[in-house]
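Take a look at the structures below.
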Structure P
Amino acid sequence: MTIMPSVPTGSPAERYFAARLPDRPLRLGCRRSHLARAYAQRVIDALHRVAPGLPVELVEIITSGDRHKGDLSTLGGKGAFMKEIDRALMLGEIDMAMHAMKDVPGDVPLPEGLVFAAYLEREDVRDCVIWREGSKYAGIDDLPPGASIGTSAVRRKAQILRHRPDLQVERFRGNVVTRIAKLDESDHLEGIVLSRTGVVNVGMDHRIGQVFSMDEMCPAVGAGVVGVQCRRADEGMVELLGLIDHAETRVHVTAERTMLHGLQGHCNSPIAGHCRTTEDGQLSLIGMVFTREGAHFAYAQEWDTRDRAFELGAYVAGVLNRKGARDIIAGIPH
């Protein structure tokens, strides 16, 4: 479908890019889910703010990760959500692609010739609990021993069990809306843990129960960030997307993903990381690597100047590896 802006065409930006972009609607590729469409709309809205007259066509692509209902590790991990979209971009079937950065693996190089030309401003990075409809519980601490919680992320599972090793944490995949519906039909799950931003973006925020603090659950690398990818050779597209790139978010993502790459974790590795800018303008980067059940972990927090995001990420990865992160990752089957 083509999404047209509601403001007049013929803006200066539209005229500027007319000679640099295809003479047709721009095609934005994304996964076929409620959440992916919500994130894609954020991209479209951002583009219309800088170039009001540019039409954008949303192209929904069903990925291997969406079709497969089992363990993602059998498909090679989170990259299963990207392969078909990357292929469409490389073949010229779409002009740009939207990805949730927490789903972009750190141990697999990006396809040659593709570049993340924009990161939208980061949203809330915290995780939350959605309780089964009618639940009497208000927080994880209220659950009795042996109670069952669902999540799709090994990172969340490790941190839940680190705090409550007496709980049962089950793998629970699917789109956000579908997962909440399945939770309400469950006869044993008390709740599920999801990204708060994801729940808000699909309009289900009224179901949010407990919201974890950063100390209770360190977020995923890239949490809350939407990245927009295009072909590096498409200079006009790179330039256009550069207008919606959020500079501070790019700095934070650079530090986090450099750390992730340095750890060389695989799809079963519970890795968490978060970079922020402190009040005095420094970068602060926290990194954590857990065993699958959360009993053991490596932790590091370091600081550096804003222009050294890459160096900070590499340094934190080195500190974590010296504290045993590499042995933890090597000991997890994949």
Structure Q
Amino acid sequence: MLNVQRILLDSRPGSNGVPVPENFRMENQSIPLDLKEGEVLIRTLFLSVDPYMRCRMNEDTGAKYLTPWELSECVDGGGVAMVESSRYPGLSPGDMVTSFNCRWQTQDIVKGGLLQKVDPQLVDGHSSYFLGTVGMPGLTALLGIREKGNVIKGANQTMVVSGAAGACGSISGQIGRLDGCVRVVGICGSDEKCRALVEELGFSSALNYRRGDIPSKLRECCPNGVDVYFDNVGGPISDAVIAQMNEGGHVILCGQISQYNKDVPYPPPLSEATQEALRSKNIARERFMVLNYMEKHEAGILQLSDWVRTGQVKVLETVMNGIENMGVAFCSMMTGGNIGKQIVKVSA
């Protein structure tokens, strides 16, 4: 028998509720250690917590592509693991793998076809990067900008990123600069995060939305208006940015984290003033889903890993240790407690 620790969904916060660590609970479980043909035993190294998971805490996720977590069942999400034993062709003990549906438990027996083998050399051995900069958040930033941003080198464009110190925002601002934006402005929730964006990641400037008048600060930082807006948060911050966008601008609708604790459809409805700004200035605002571009993921991962290895993209992470802290890490991320990608280290 195999003795594992795992995290279950113990209660739901409610459609309009704020998640708390007590919504999750840990239990010990023994599972038979008998691999069937096609199965793999993995040891979990790192687990990811992400904003979309808030939707999975509800009975109705509000999105057809997201299934809800069931009460008293093991929670799942992005993870990096090491193969310990295998009866699946192509995977051997010692191989590193990732999965979008990695159960929150210390070890697991899974079907090999659900795992993707990854090369640790792509990230110079920093395997947690496969959950952030060289994983889904990085791909979301890269493909969001390339598919929806209309960034043109030499066009003197200004990009604004909300949620700029998070997993996706911290990368998207750097990619906007690499792809040709002359000014990249980040919006985040603390002075410490503002300093990190400018001093470590190369943003032109950063605004703390908790301090002062965002519209006036935006006008100071974006004297030529805003051409590209990478929207991770929605709500009043996005209203303020869109109001200052130029004719023919582009909104990359990536996330709406400020609205996830509210019982509203996705994407949430916009104010009349914001809708009028989009119409009158012919601003493109289309929902972006990275899963719609699977054929571009492999090339994207190679590009991201090259940027990381050459230092053109810097990586920020907030790491919490221990699977017992999954709920704490998730709730901290939802309230902006992280700088860069929030991950949990489960084992070495």
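Every read-out reported here was derived from the displayed coordinates using simple, explicitly stated rules and does not represent laboratory data. Since this is a predicted model, take the numbers as computed values, not measurements. Cβ atoms are built from the backbone, for glycine too; each structure is taken alone.
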Worksheet, complete the sentence: When distance in nm of label points 7 Å out along Cα→Cβ at positions 31 and 279 is calculated for structures P, Q, the one with the largest value is Q
Fill in: Given -9500 for helix-only ellipticity at 222 nm (-39500 (n - 2.57) for each DSSP H run of 4 or more, over all residues; to 500), calculated: source structure among P, Q
P
Worksheet, complete the sentence: distance in nm of label points 7 Å out along Cα→Cβ at positions 55 and 311, calculated, reads 5.0; among P, Q the input was structure P
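One of P, Q was used to compute distance in nm of label points 7 Å out along Cα→Cβ at positions 167 and 199, and the result was 2.6. Which label is that?
Q
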Worksheet entry | Label whose coordinates, when Cα extents along the principal axes in Å is calculated, return 63, 45, 39 (choices P, Q) | P
